[in-house]
Structures are given as C-alpha cells and as structure tokens.
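Some structures are shown below for you to check.
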Structure 1
Amino acid sequence: MITFIELLVNGISIGAVYALIALGFVIIFKATEVVNFAHASLLLAGGYVVARLHPYVGFWLALLIGIAAAAVVGALVEFLVIRRSKAANHSVLAIVTIGVDIVLTTELTRRIGTEVLAMGDPWESGVVHLGPITIAQTRIAALVVAALLITAFLLAFKFTGWGVAMRATAEDPETAALMGVRLGRVSLSAWAVAGGLAAVAALFLCVFPTPGLDRSSSLAALKAFPAAILGGLDSTTGALVGGLVVGVTEALMTGYQNDLAFLGRGIGDVAPFLVMIVILLLRPAGLFGTKELARV
C-alpha cells in the first residue's frame with residue numbers, strides 16, 4: 001500500500017509536468033490549428049540554457065533566462081517559419097514543424113554531446129518523509145509549480161483580453177479578425193507561452209531522481225503528446241486531465257513492471273500510448289475535445 005501511494009504521488013507530480021507540455025500543444029493548436037511537433041526542441045532549448053547558465057548567474061536567474069529563451073525561440077519559429085509559409089493546409093504546417101524540430105534538436109544535441117548537465121536546482125536530492133512514505137522534494141515542487149502555472153493560465157485565458165482574443169480566434173478566426181483581433185499577435189504569443197511552459201517542464205524533467213539534462217531529454221515531450229491527444233487537442237482542461245492520466249499510468253506501470261513481466265520490459269514507457277489508442281478508439285475527439293459535426 002505504501003508503494004502504491006508513493007507511485008501515485010510521483011505519478012501525479014510528473015503528470016502535472018506533462019500537463020504543462022500538453023498545454024503548450026493545446027495553446028498553439030487553438031491559436032493556429034497547427035500540431036506543433038517542434039515542441040520537444042523548445043523544451044530542450046529552455047533546459048539547455050538553464051543548465052549552462054546556472055553556474056554563472058545562479059539558478060533562479062538562469063531559470064528566468066531559460067524560460068525567456070524558450071519563449072523567444074518559439075516566437076521566432078512562428079514568425080520566421082509558420083507565418084512565412086505559403087502552405088494553407090495545416091497538415092503541411094505540422095510537417096514543417098517536424099523539420100524545424102529536427103534542425104533545432106540536432107544543433108542542441110551537438111552542443112550537449114555526451115554530457116549530462118546538472119540543472120543547479122536548490123532541492124538537489126532532498127526527500128520528504130510523511131510517515132513511512134518518502135517523496136522527493138523535486139516532485140513536490142513540480143506539483144506545486146505546475147498547479148500554480150496551470151491555474152494562472154486558466155484564469156488569464158478566461159478573464160484577460162489576451163484570453164478573450166485567444167478564445168475568439170479558436171472559435172472563429174475570420175470573425176475574430178473582422179472584430180479587430182490581431183491573429184498574428186495571438187499566434188505569436190501562443191508560441192511564446194508554449195515555449196515558456198516547455199522550459200519550466202524541462203527543469204522538472206531533468207532534476208532528481210533524473211541525473212540531469214542530456215541529448216535524449218527532449219523525448220519526454222513525446223510522452224506529453226498522448227496527454228494532449230487523449231484529453232482533446234482543443235481543450236485546456238483536457239491537457240490537464242490527460243497529463244495526470246499519462247503521469248499516473250506511467251508511474252504505476254513502471255513501479256509494478258516486475259509483476260507485469262508478461263507484458264514485457266519497459267511497459268511504463270509504452271503505457272501512455274496504449275491509453276491514448278484506447279481513448280481515441282472510444283472517443284476520436286479525445287475526452288474533452290470538440291466533436292466535429294458534418295451537415296449532410
């Protein structure tokens with residue numbers, strides 16, 4: 001029972017981090033209707049900046065610079081690539097983001113090489129004991145920070161002018177443009193916000209108990225993609241729920257993989273995608289996604 005509770009808490013905390021990444025997918029999709037496959041490189045870029053700068057400027061300033069850097073990279077991808085593209089088909093633009101991801105990830109992995117970069121976080125390997133239950137401080141920090149950021153985003157999305165413009169653009173871009181909403185500005189801000197969230201997620205994906213940032217750290221974004229899909233690509237609530245589902249599923253499957261040996265080793269890495277497939281077979285639009293209606 002103690003093991004189950006520890007795995008559940010760890011799953012919820014890492015699921016909250018996945019929710020941050022999934023929220024980035026959703027924000028961009030709602031603003032541009034483009035599935036951003038370059039999100040993994042934004043995550044790696046933000047984490048790389050934090051890891052390289054913290055020995056010189058301290059952790060907190062390095063984190064702020066890393067978030068800003070990832071936001072700038074995201075904005076530049078939108079401004080220089082997506083906005084300049086002549087393709088009207090959103091599927092083509094999604095393929096373009098794959099190319100962008102390959103270019104950025106290749107350059108970043110070249111710079112990282114075979115190193116494992118420490119993030120310089122203040123929690124280090126500290127743990128909290130709640131009776132017989134042991135939880136890493138980084139997991140608690142991840143849960144708290146992710147909860148605060150997601151709550152702040154949802155409030156801004158609902159009550160600020162930017163949020164109104166985002167919702168109007170997602171509902172009907174042409175009407176929103178006629179009503180004075182600057183679609184380019186909304187799209188640019190969406191990519192910047194997604195990049196910033198990815199940088200925060202990179203931090204908590206690369207701290208204890210993970211050794212640090214390495215060339216494969218960007219693969220974590222692939223685990224968050226099922227979270228965005230099964231929650232619904234156009235639903236911010238779905239990103240939160242999907243992230244928690246993926247995090248808890250991965251943690252439980254990994255923790256009990258010895259008891260599930262008949263399913264094969266590494267079932268924890270595959271489980272999120274299996275859950276995504278099952279959900280999509282039952283609900284093609286995801287748990288909270290908007291169903292497309294066709295008039296016959």
Structure 2
Amino acid sequence: MNKKIVVFGSYVTDLTVFAPQLPVPGQTILGKYFKSGPGGKGSNQAVAIHRTGTNVTFVTKLGKDALGDMARVFYENEKMSLEGVLCDDVYETGAALIIVDEQSAQNEIVVALGACGHFTEQDVEFAKKIISDADILLVQLETNLEATEAVVRYAKERGVLTILNPAPAKALKRDFLENIDILTPNETEASSLTGIYVDQADDESIRRAARELLSAGVGKVIITLGERGVYASDGNEELFYEPIKTGEVVDTTGAGDAFNGGFAAGIAQGLEFFQAIKYATVVSSLAVTRVGTAPAMPHKSEIIKYL
C-alpha cells in the first residue's frame with residue numbers, strides 16, 4: 001500500500017552558521033563556518049517523505065530569483081515532481097537565518113516567508129485540484145494561515161486524512177482544529193495552543209495538554225519532546241516513545257520535519273498510528289546525525305536498517 005500524500009507548505013533557503021555558542025541579545029559571535037541549502041518546513045517534510053519511496057506531491061510557492069532557481073534544481077536532482085510548485089511575480093523566495101550551537105547542536109531560527117506567505121485564492125484553487133485525489137494532506141503554519149485553513153477544510157470535506165504540524169506556533173481557532181485528524185506539536189507549541197505549560201520531565205503536564213487538544217476537536221495527538229522522545233494519544237490509548245540512537249547528534253534543525261515526514265510516510269505505507277510513530281522516530285533520529293535539513297533526510301535503505 002502506498003497512498004498519495006500532498007504536502008502544502010513552505011520552501012525557504014536555509015542560511016546556516018555554525019558557532020561555538022548561541023548569541024545573547026546584542027552579542028556578536030564569530031561563526032565557525034557557513035552553509036546554505038534548501039529548507040522550509042513544508043519542503044523538508046516533502047523531501048523526507050519522498051526519500052522513503054512514498055508517493056508525494058509538494059505544493060509551494062517560489063519567487064523569480066536565484067533562490068527559487070536553487071530550489072527547482074534541488075527538486076530536479078531529487079527526482080521530485082515540480083507539478084505543485086507555483087511562481088510569484090512580486091515576492092521573493094523565502095529564507096531562514098539559522099545559528100547552530102556546535103556544542104549542543106541546538107539552534108535559533110528566524111524565517112522570512114517571502115512568496116510562501118502570500119498564497120492567493122487562485123493558488124488555493126490550484127492546490128485543491130492536486131488535493132482532490134490525495135489520501136493524506138500534511139500542512140504546517142509557515143504559510144499565510146487563511147490559505148492553510150482553506151486547503152485543510154477542502155481536504156476534510158473530501159475525506160482526506162489531515163495532519164497538521166502547528167509550527168511555528170500560532171493561535172488557532174477551534175473550527176480549524178476540528179478539521180485536523182492528527183496534530184503534531186512539540187512541547188512549546190502544545191503549551192502555546194493549550195495554555196498549559198508542558199514540561200518534558202512532567203508526564204502529567206504532557207497528558208493534560210493532549211487531553212485539552214483532543215477536547216478541542218483534534219482526532220489524535222502526537223507531542224514531540226526533543227531528547228525525551230515522543231508522546232502520543234489516539235483518545236483511548238497513549239504511549240511514550242524513547243528516542244532511537246543511530247549515531248552522534250550534530251544538528252537538530254530538521255528533526256521535527258523529519259519526524260512529520262516520516263510519520264505521514266508510515267501512514268501512507270499502511271502502518272497504523274502507533275507503528276507509524278515508531279517509523280517516524282527512526283527517520284528523525286537519522287536526520288539529526290548529519291548537517292542540514294532537507295539534505296539530511298534519510299533514504300529508505302537507511303530507515304529499513306534501523307527498523
């Protein structure tokens with residue numbers, strides 16, 4: 001079984017500096033080295049899915065500029081379809097400024113969405129045509145929210161499984177959350193959505209946040225917990241997953257995207273909810289052992305080895 005996934009979301013070019021520490025406000029730090037490459041939550045997740053061998057179409061928006069050209073070349077080299085890639089005549093391709101602490105592998109990120117922050121009604125209609133024969137829709141919050149809400153509502157009406165990675169954190173209305181079959185926040189995003197402080201070390205705070213999200217109309221909840229692993233609840237059963245050690249952690253920037261892409265791929269391949277989480281944990285554990293976001297996503301053969 002290999003169902004069709006549509007990822008609706010952002011492409012931005014990652015501009016990454018590796019430094020001995022993360023700066024505090026007003027501080028200037030000399031970085032060790034600089035690296036640029038393809039990024040954006042939507043793009044990273046689509047690449048993660050594609051590299052598992054799963055059927056995926058990515059709907060995004062690029063500018064008419066060098067960064068947009070870089071994105072197209074990357075997708076062509078990955079042998080990913082450009083069917084869903086739109087071009088903006090006004091806004092430039094988005095960019096992300098990333099600082100990675102070489103000691104801890106933690107990061108700080110600022111994103112300028114550019115074209116991906118300006119999906120029009122016409123763009124949404126274009127996306128709907130691609131979603132019309134999909135089985136799964138995966139979205140994030142790195143696009144203008146009204147466009148994301150519109151494609152999710154349409155997918156739900158069509159009986160498409162809807163997965164929302166609510167990153168970066170935004171206030172979301174209940175009538176939007178009610179259209180989400182599976183919600184995948186990290187602990188910070190879960191705190192923001194519920195008003196409940198989620199502490200990795202406090203199981204009860206995690207459970208309370210999950211119950212609050214389920215009561216808001218979400219079908220199932222997965223809360224990613226960094227080094228702690230993952231918590232998941234389908235409303236009846238709950239499980240904590242420990243992270244899987246696949247090598248030295250060098251860059252956690254794309255960990256969440258690897259997890260979400262891996263999870264959607266697992267579902268598309270016919271795994272049930274909790275099995276797909278285990279699959280996603282392997283994908284994300286492999287991704288953080290190498291530098292970068294999209295380029296760090298593991299291939300099918302690597303994933304199978306650790307499963």
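A compact table of results
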read-out: Per FRET efficiency 1/(1 + (r/R0)^6) of positions 52 and 236 (r between Cβ atoms, R0 = 30 Å, to 0.05), the highest-valued of structures 1, 2; value: 2
read-out: Read-out FRET efficiency 1/(1 + (r/R0)^6) of positions 68 and 188 (r between Cβ atoms, R0 = 25 Å, to 0.05), computed value 0.95, structure in 1, 2; value: 1
read-out: Read-out distance in nm of label points 7 Å out along Cα→Cβ at positions 204 and 220, computed value 1.0, structure in 1, 2; value: 1
read-out: At a computed 3.4 (distance in nm of label points 7 Å out along Cα→Cβ at positions 36 and 180), which of 1, 2; value: 2
read-out: Parent structure of the calculated result -23500, given that helix-only ellipticity at 222 nm (-39500 (n - 2.57) for each DSSP H run of 4 or more, over all residues; to 500) is the read-out and 1, 2 the choices; value: 1
read-out: If P(r) over Cα pairs in 10 Å bins from 0, in percent is computed and equals 7, 27, 35, 22, 7, 1, 0, the structure in 1, 2; value: 1
read-out: Which of 1, 2 leads on distance in nm of label points 7 Å out along Cα→Cβ at positions 84 and 244, largest value; value: 1
read-out: Distance in nm of label points 7 Å out along Cα→Cβ at positions 92 and 212 - highest-scoring structure of 1, 2; value: 1
read-out: Structure with the greatest value (metric relative contact order in percent (Cα under 8 Å, 6 or more apart), set 1, 2); value: 1
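Every read-out reported here was derived from the displayed coordinates using simple, explicitly stated rules and does not represent laboratory data. Because the structure is predicted, anything quoted here is derived from the model rather than measured. Cβ atoms are built from the backbone, for glycine too; each structure is taken alone.
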